[in-house]
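Nothing in this text is a laboratory measurement; each read-out follows from the coordinates by a stated rule. As the structure is a computational prediction, the values presented were derived from the model and not from experiment. Cβ atoms are built from the backbone, for glycine too; each structure is taken alone.
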Structure P
């Protein structure tokens, strides 16, 4: 039996490949974006509490009331924006499912969706699976900021949606107030939907403020706001995220959501709702990761790698051109095998390889892990 692949150019993600390579060669893994430390002991206690209390059957399709109310409180606290828990917030099985569902909700064959590269690897395949076309706008190097003139050139009557990601994976750049102004101008008077990937929303550094679409009434009215608890509370394996959107969009989103996952882990939703009553459990995250970033930069300051500015996320880009002119994938593989340190080559986030000499390192690691990794980098 033969089938025609819907994604003929897609293989195993680079994140899985590099993590497997790191395991095979006993390398320090700064590739895939997950911590090597555990979540809060209180969070574990709460998970056991709700599992032991019998909350082990289906949760309500849009998510438990308790967690949806908590999400509404967090958005109100952070952005002074009001979303109704009953009709405008849905709990999802992580952000990737949320983005896929949003695209499946609005994209029809022949539609175009504008994305910015380097782009997280789930965007384009999710568009293509709906029969849509991904249209690429390249972020300007070295700050990885949006070229709004290019965006305007690529917007046309076929443009159905636009995906933004801030803080940005893989570059660590963040959107500015001017970027939101430009975005509002671009979509004004159109039927373009904005999908805003904000999974690193609580990791913005150097005194900056995260520029969420929730801050602008004109953008809220046409946006799916996507976020993830995995990044916020160090539980990427729980795969729990959420979407906030105006009622008319959310009603259609839930029609698709119910046939993809129907419901998300019941006891862990209740666990998160209780844990996040304490606003410090998300509001202080930026200080934690800013300190991690600063430590990693200090430890690698004696190396031949040149760091680019990371204004958010838990990723750091490094230019290795002073060491070798190898392409980034070959160098990343060699670094893993020979120097026992795994990273992600930046070119995998592009449709057309840009020829830069950049690797992405995850600094969401124990201090001793970062020290060992920096020792290897300083030997290069």
Structure Q
């Protein structure tokens, strides 16, 4: 039955995401899928066993809105250990249905019609639609290719009385760049005497390489007092399908966040929360950077001798490769042809920009078993 009326789309320019398209294309052509960012290796068995135990013990009803107490206290301890700061588990930490929901609810809680939000491109694709959904106006600042650093002088020019929020992402998806302490100092200087909020997407916080530390806004007092900080268990525990994360914020900001969160999802998967809390009692569960650095280096070794040029990846589980010596095709067309003709799927980086920007660069996910990466490397060396 067809609805006899009509509906005006809120997002007429949006279609299916590039991740869905490339994954479907990879499946259709039986290609090695290095496009969508998910691990193809198993979750820790102890964690699986604890989920089963909590389900079997009857922990299958609603968790508290802010999160299961054992988990929020474990998060507070984790944040103190890794970032050296204290957040009140009752009022300043909320468990969320993944990082994307945390980002969306933080924007919904704070952005009003006409508010400007500074977004760095290439940008994770969920930021802009949610800002626009709530009447906000995205203001774009391009990261500087090829190392994708921020020009803070450009940011300063963009700030005005309408600026309500700056969204940062470190380690950065899709580029693998990480912010240095000097970047946070520059950011703090720009916002210190303003009412500008910071939304800091730090879901890859535990995946940094080559002795590059992760610098969180939570550790910078001027920034922490105005920041929402988003983290993801899906990324840190190799369980992206569980869609669990958390957000940190000072109490006044978290109060507003929870007003939205309680109606977005109310609460998150109870047995998974309890299992993660159990898992977090073990030392070193978030010390995953060496494993991912080994995978990055293995992948780079597999493409040695190819015509692809690697760009530096300092964090995340993504590696950018420049293919300009191979082809001058647009990156979307080349990514599609590489999938259909050669059997390896990647993501074109141009889709993360608001205006046409094609540096002939593709994003590859190396959160895969070595066998998968070796097969992909064998194909890429032949291009």
Structure R
């Protein structure tokens, strides 16, 4: 066993089977993948990595495992899955997720190939079934709820860790208390009524961290510039070029973009490196657009079509305009039921705050159109026409 000092959870014990996985190249690569992608352009301290988050998730999974009284086999399986759950991420974490979906028709949770190629032997040595572990990570196993559920340890760790490194005072979650008040039954996980406040703090933290960290406009601009750079770079490389990029870390990927044969990719990468970013031409909420068109978000290729149309109308080149249309936030809900002295009831019956938080999340949604600073006004006019955006009236600006 090895002990690692973590700034969020304190001393983290790493069991021998986890240590064998920890030293594998596929996990060590996560040391060089930023947890928050381009949020470091907003928060200089946000340079923490997927490696740290994986350790934290592993630690909390171990706490939950002991709380639930899992067998040795189940404990080993859950802790290993928690440690490996993010190895499928590409460079800059979620910034490369659209390409995984576009080119590979999967998500970062589909880690079967990586596990088979690089971890199969190590897992079998410790009696861990590879397919069972992948099922836990993908949410297709009875124990998946510990990592991917309404009150999962993955979310607990990233909220705590992201708040710590950004300095944002909104991600406070009492993870230990929350886990302590979870009860595993034959019918699923139940929350003791004494843990309701801790559960509410997690929901509130998720809501408040969205606009200030996860969907901060500077971070979204950085992501959009990176994604266009990757698209332009892939235009000049072999057909399966994204498979190669997916295995890169952040620094290697940025080097590939800065030395690309494509001049647009090179320029965008240099701008990111020097923080010479595009600016907001439009940044509008659901009150100014028909959000029914964007419920599921807009795929990257469609965003590029919109950008090309806006650029054409504004008399610009297509790469001088970026369009960012994220999904409308899904309804937060807690399927976890609450147990009091007399009965078991739904979480909504105990806490009415979910309705308010869901309304807040929808109000936080923003559609962004970005361009070079000198073209902001021209692009704003063209963007309103192409995307049918209602311009704010003088009355709107008074509130």
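Looking at distance in nm of label points 7 Å out along Cα→Cβ at positions 32 and 104 for structures P, Q, R, the greatest value goes to Q.
Of structures P, Q, R, which gives 0.80 when FRET efficiency 1/(1 + (r/R0)^6) of positions 112 and 344 (r between Cβ atoms, R0 = 35 Å, to 0.05) is computed from the coordinates? The read-out was computed on structure P.
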